[in-house]
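What follows is a set of structures for review.
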Structure I
Amino acid sequence: MVIDSHAHLYWKRFDQDREQVIDNALAAGVDHIVIPGTNLATSKEAVELSQAWGHLHSAAGMHPSDSMDDSPESRAALAELMALPECVAIGEAGLDFFHQDNPSLEIQEACFRWQLEKAIEHDKPIIVHCRDSHEDTLRCVRDYPGLRGVLHCFTMGAEEMQAYVDVGFHISFSGVVTYPKNEANREAARLTPEDRILVETDSPFLAPQGYRGKRNEPAYVVHVLREVARVRGMDEGAMATITDNNAKALFDLP
């Protein structure tokens, strides 16, 4: 069995066949799926999905690209979702400087830090989005001793990986690790400590090699797992057990 530690199953691209996609994942051996929200509306949808299916688990948070909507009202509503037992993590939260039309660093960081504080308050891990923002992301998470979390869809190399491991974070690899030109990312996957490594799809985005250009879905996490096992010189089943146990421990899954 394997856990998809990050999939946006509420996305409209799943509206026509969401139940079939969930069945496909189960048939592929995916026993749990973590569904992070990106704003108040999608966090509510994530919670609703986790309430409908026992092997789906939600996270509530605000993506940096949505941080312009950060307000006392949205924080109050998100805080209610974050406190629910079916909400196993805070996020997706973080910093993203890739898109020029994203909110400023000040707006993104204020939203990110509030969610870091909620993760500490609820003793739940935080799911961190980091794009073109490594130094600032690391600066923020270092300010919260005892924080648990995961760098989701990790796309960087071994040096950056080690910096997050050193502050207690897990590292989650996506379909990006299967792309031919991403040797640095494969090296990070090879070197990530055994007790800190996770796999994900980030569905419906970033389908693994062989499916690129198509909608990604949780069943495809097995292709990520296979590549991670290959670069680590491990049996696929043993690698699945490691990532499964790590995800269950981090998110307190049954």
Structure II
Amino acid sequence: MSDEMNENLFRLKDKIALVTGASRGLGQAMAIALAHAGCHVALNARSADSLKETAGKIQGHGRKALLVAGDVSDEAQVNAMVEKTQKEFGRIDVLINNAGVWEGSFLVRLTKVNWDKVVQVNLTGAYLVAKAVGKVMLKQRSGKIINVSSISAFKPVPQSLAYAATKAAIIQMTRVIAVELGPAGIQVNAIAPGFFDTDMTRRYQEDKGTLDAYVARIPLRRYGKPQDLAGLVIFLASKASDHITGQTIVIDGGESLV
């Protein structure tokens, strides 16, 4: 295989990506990674103001950034954001289905209000966005959908009930959608991050003793940084992964092995 062919496998120049939950943390890191690889990126979060930092960084890579603020659990808002993206760019090549909330609590303290919030954002939101973007990709007969799950989907962690349930459902949703959209040349995969340094996990890092003990159990002896997702996301968004679909790839430094 020639060097040129190798380089083209990961080439994303002028591809169009839509990233939900792109204002901070893993979503922001994945959006910037895609821009660095050549994508123009439509950025989603509830607030347009919260997306300005991410947009600036994308534009710093010489790529276009489109703000498509909206609530992913609201079907009308999801359809509007996808329509705006398609109107601006003409197509959607990559979807990063990342928007999510935590609301951690023990079973007996978990309120139905918080349960419903997690399900509506993490699961219903992922379904609505995949459905709207899937229609676009079916017409194109091409596309990459990357759903964000978590190692909480298969590693029971106290206080993660609502979050873990939705992230486990994301894995099966990924498999079903991969089967349905595969004949149109669309690949659908999921990534399952472990403990990463984000706003969502910040309060768990405040107790240094507890954090050090936790990290000591991770085979690579560190927790993830958002930029650690860059290579995996570029791989799944590129031609290099054209024969991979319906899979969940764990990225956790080996955390789920112990």
Structure III
Amino acid sequence: MEYKKICFVASNTPEAQKTLNVLSEQYKNYPINDADVIIALGGDGFMLETLHKHFKHNIPIYGINRGTVGFLLNHFEQGDLFEKLSNAQKVVLHPLKMIATDCHGRTTEGLAVNEVSLLRQTRQVANISIAIDGKIRMESLVCDGIMVATPAGSTAYNLSAHGPILPLESKLLALTPISPFRPRRWTGAILPHTSEIEFIINNESKRPVSAVADHTEVRDIKSVKITEDRSISLPLLFDPEHNLEERIISEQFLP
């Protein structure tokens, strides 16, 4: 597919802004409503911001790394940008939907490309019950927290917490505890992407817990429900030599 109308967006870092100025002079910068592709200049954090901001537009996003890690981004190289876009491979991601209910009965919804994480708020460890598709699978997990990660997010916070790396097309979710105390040797679970996961906070007044879905944080929660939202599609474009599937596989063989 040919992408001819580009909307450039960039983080506020000097390097990203410099690249924005160069590319905007070389290629016309279209308004988002007229564009057929978005080029995001920055790091992974800015890429996540761009995905959240432009959910509703449902047009492909091609990221160029002008930050640090750049796992969701392509390398910056001089060359014909239109040719790169026409040769790019498309990957479609679906975010997680979080519905968090706090101790006052208020509900908050959030979307996560990488993961939904629950974290203890104080010196007291959390005590969490886990239900999968309406069935309690663990009555009490005593821990610092727990998360549900997508395949795209499995190499981020999930990997740092010793969770599994999931192939992009695996149609799986990673359920990973954060510093579990009891049961001490529980390392988490791998679940079908169709699962509905619910966390219930035990003794929430003494052991308060917050829930975070990418940029949405809810404190003093009572329960959280998490599902994959397949009504939302996030198309990303990658250079063939830097495709996301290969990066996820390669992460499993790093020293």
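Each reported figure results from applying straightforward, stated rules to the coordinates on display, with no laboratory input. Note that the coordinates shown come from a computational prediction; the quantities given were computed from them, not determined experimentally. Cβ atoms are built from the backbone, for glycine too; each structure is taken alone.
Using the calculated result 17.7, 59 for Rg and Dmax of the Cα atoms in Å, pick out the matching structure from I, II, III.
Details: I: 16.6, 49; II: 17.7, 59; III: 19.6, 59.
Traced to structure II.
When distance in nm of label points 7 Å out along Cα→Cβ at positions 36 and 108 is calculated for each of the structures I, II, III, the largest result comes from II.
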